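What follows is a set of structures for review.
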Structure I
Amino acid sequence: MIEINGEELSIEEVGRVARDYEEVTLAESAVEDVKKARRQVEDVVDENRICYGITTGFGRFSDTRISPQEVLKLQENLIRSHAAGTGESLPREIVRATMLLRINALARGHSGIRCETLQLLVDMLNRGVHPVIPSQGSLGASGDLAPLAHMALVLMGEGRAEIDGEEMSGDEALARCSLSPVTPDSKEGLALINGTQMMTAIACLALIDARSLLQHADIALALTMEGLQGILAPFKSAIHEVRPHPGQKRVAANIYKLLADSSLVLEERDDRVQDAYSLRCAPQVHGASRDAYNHVKETIGREVNSATDNPLLFPDRDEIISGGNFHGQPLALTLDYLAMALSELGNISERRVFRMVDGTLNNDLPMFLTEHGGLNSGYMIAQYTSASLVGENKMLTSPASTDSIPTSANQEDHVSMGAISARKLKRITDNLKNIIAIEFVTAAQAVDMRTEYPEDDLASATGSVFGRIREVVPRLEEDRVIADDIAGMRDLIEEEGILQMVKGEVDFS
């Protein structure tokens, strides 16, 4: 049970709730903060004061006064009118992360929502009532208005929801879990839909996956080094101390330690002076991606615990401020950055795969890593697939954050497109899993063709990894369906068992 107070939720906890169905509860301190802000909203309504989104319209209609008799209708209309999303529905894990993050933002006590409305969202999350949320429609400007409106519909007993894989109406979903819908009160519609939680949800899950992929990429590199009989000298610490980027130093140290007891790599070789950049410069490339990841994680960690709607209430100062915390630019820029960093990780991985399957570059291994070329194609097309995924990722790295299309009659004249940055990042991350899987598969084949006794010649750490791979992906003796090899290896990556095998050897944090 994770206690939510609006200030201490971690990215890792987001992952546990989204993927492992860990339950949440509101901290008592959060409940008190929510009640104080709610009383402030009620004072505004009772006094009929002018306050954006409470007694006025929204966006370009912010100068339009709303009568006391229409305040509640305003909130219902807001949710219904803004539920204008299109496209495929978000995966369940992203929906769950979005719900959690909205709960956390509301729990800060700056949004003016009622406790019973917030508690309904908590109960929906804990009981598995998952709103059906279209993935397209957010500009990342006034937050993720359209996606969050689809989430809010279900609290009203409207829209669509999914329980255990079955889709149904919002009111049926609530009833099935013995929950009752709410009618949004003053400010509540705006509090529910005005925020960056969908893009932050995608970002959190992408960061969790990215951390795993950064670690797997280093292990795949180590196994490739052995398959290609690489030169270990470029990984010595002296080189990286004089250019001390943290990620670069960490990658080099990890690879050097992983391969320290391998007989397939040497610090110097008589047959060549240098390896190609995809091996020799791997610490610089993998390391830069690690540094980018750490920067993005810091930004997203702040966003997870931020109040991002508008206006924000400060009951202790008796102040209500209309601002722009909903704007997604901090996310849009950093998610585009991470997209480039992960794309590059795949880019250099594919270059190593290319070297392993090319008989003119792989240091005397058979062409396409097959003994009977011609009759068999070996891993020829695995490299094609890797190149295809890398090409797609390169296209997806075109930044969304550099675009802006004015909306709401030019009241919202600059938007972040952060939701698009987030959705592109998810596709890049999914592609990268398969790219790294392909490197593992080809590296294992290269090792098998390099030595008759892998268990003797491989380093102890990579030897354990090799053995685990061979339990899932047998040595390729003659052509078979390579897609099965890639899928099996991808499953190993997602299970993270390989990371546990080398955990005692290196520090991948």
Structure II
Amino acid sequence: MPTTRTSPWWPLSVALAAVLVHLGSLANGFALDDVPLVRDNPAIVSLSSVPRLLVSPYWAVPGEHYGLYRPLTVISLALNRAATGPGPLGFHLVNVLLHAGTSALAWFALRRAGMHYGTALAGAWIFAVHPIHSEAVANVAGRAEILAALLAIAAWLAHGRALERPRWRWGAAGLYLAAILSKEGAIAAPVLFAADDALRGRRARSIASRLGPYALAAIAALVLRGVALGSHQAAEATIALDNPAAAAGTLPRIFTALWVQVRYLALCVWPRHLSSDYSFDAIPVVRSLSDPRALAGAALAVAIVAAIFWGARRSPPVARAAWIWVVFMLPSSNLLFPSGTLMGERLAYLPSLGFCLLAGHAAAALAARGSAWRGAAVTLSIAAVAAASARTWARVPAWKDNLTLATTDVATTPRSAKLQAGAGIFLEEAGRDAEAEAHLRLAVEIDPTYAQMHYNLGVLLARRGAIDEAAVHFRRAIELVPDNPAPRRALADLMRRGTPAAP
């Protein structure tokens, strides 16, 4: 790691940029998972529940098992509520400050990756203001991503210090454990540490001995997870609506997952169209190698592997950028195993550090071509940071509430059945029934097996007197989910009085 003197103004400028572009989130309320996780979560009401959170699931919903264990994230929410109250302002403020701290650490991480002050600054500024991070920062539930990133980067930096000061090894392991307890995906971080050590020419035996504390930390996390989740170590089933690729079989899942990696990279390069949802049918399943999307995904995978091997011999920053992307993207990628989500911008929060490293390295390579090119590199870097800042500033208010988010994103991702459904539900709650009906119809058109939306549409149709059509949708909901009593009651009420009971 470069060890020349460091001015505190470099990382502070990065933190300031992160705060400024996300100030709009302080006016936001609660949206999506914020509602059950923060607003309506009894587990965070009292600090007396904090010890119990260490052995509790992330989603403690009776009768449902999601296989998620993130106690430090939930504890942070409990502490946040105790300090700032139950309103959304305090939670959003802490998210912004945590992102600022993560962005400042990103500058140190880029310096550790071998970048000059200026190019590390450019890369860290891009990380601080990148629009793909707006979901993690502007949505309180994105705190799991931010905390895991903050702690994983800190562990990497501490790991580097352990070479000169061995006692740092256990501090790094403690930070790594905290990262896992914030979000499971951080568990692969030691792979990056080992790869970084290898790129620095350290012997394999030395690397193995330095990784021992991380193995103990991972075991501790798995034991705690086992106590908290019991037999429900994974979600009971992957919902086809949320991840249609997982329900399509192994090869379609892998082909689609490779294409999703292309989509992530495209959003890193050109984040014009952002969305809170990529479930059915926003990204159609890639079913065979004859699909050009499968070939594009395979080509990207080959390019990443080539970058790792080529960079190891010719350009270590390129190899490190590829390793960062792979290590932190792989757990949620659907490549190794199916996950509950096909794609989510929040999942690119930490992996995007690899993209920012590559962007900074590209600027450095351009500047190295001569003084004439140096000005071009500076100009392009400033333009990229300014454009990303403007896009993030415009995106953050979309997370104001569920209605704003759904009606904003449904225009960007019209083939998402869940977004169409969300727009319909929240418009109906706002008393805009005509608009709601149009979105609910699109939801069941995109996914005819969407039982809940058949029911919701039936209720709305019955309320405006379309009795026969309402009955059709109630019967379809009963066919799809026979165990759900709500559509049966609504149909019976419709037959008896002409209007169903409220949902």
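Tabulated results
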item: Of the structures I, II, the one that -18000 was derived from, the read-out being helix-only ellipticity at 222 nm (-39500 (n - 2.57) for each DSSP H run of 4 or more, over all residues; to 500); result: I
item: Answer label among I, II for the case where FRET efficiency 1/(1 + (r/R0)^6) of positions 275 and 371 (r between Cβ atoms, R0 = 41 Å, to 0.05), calculated from the coordinates, equals 0.95; result: I
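None of the figures in this text is laboratory data; all of them are computed from the coordinates on show. As the structure is a computational prediction, the values presented were derived from the model and not from experiment. Cβ atoms are built from the backbone, for glycine too; each structure is taken alone.
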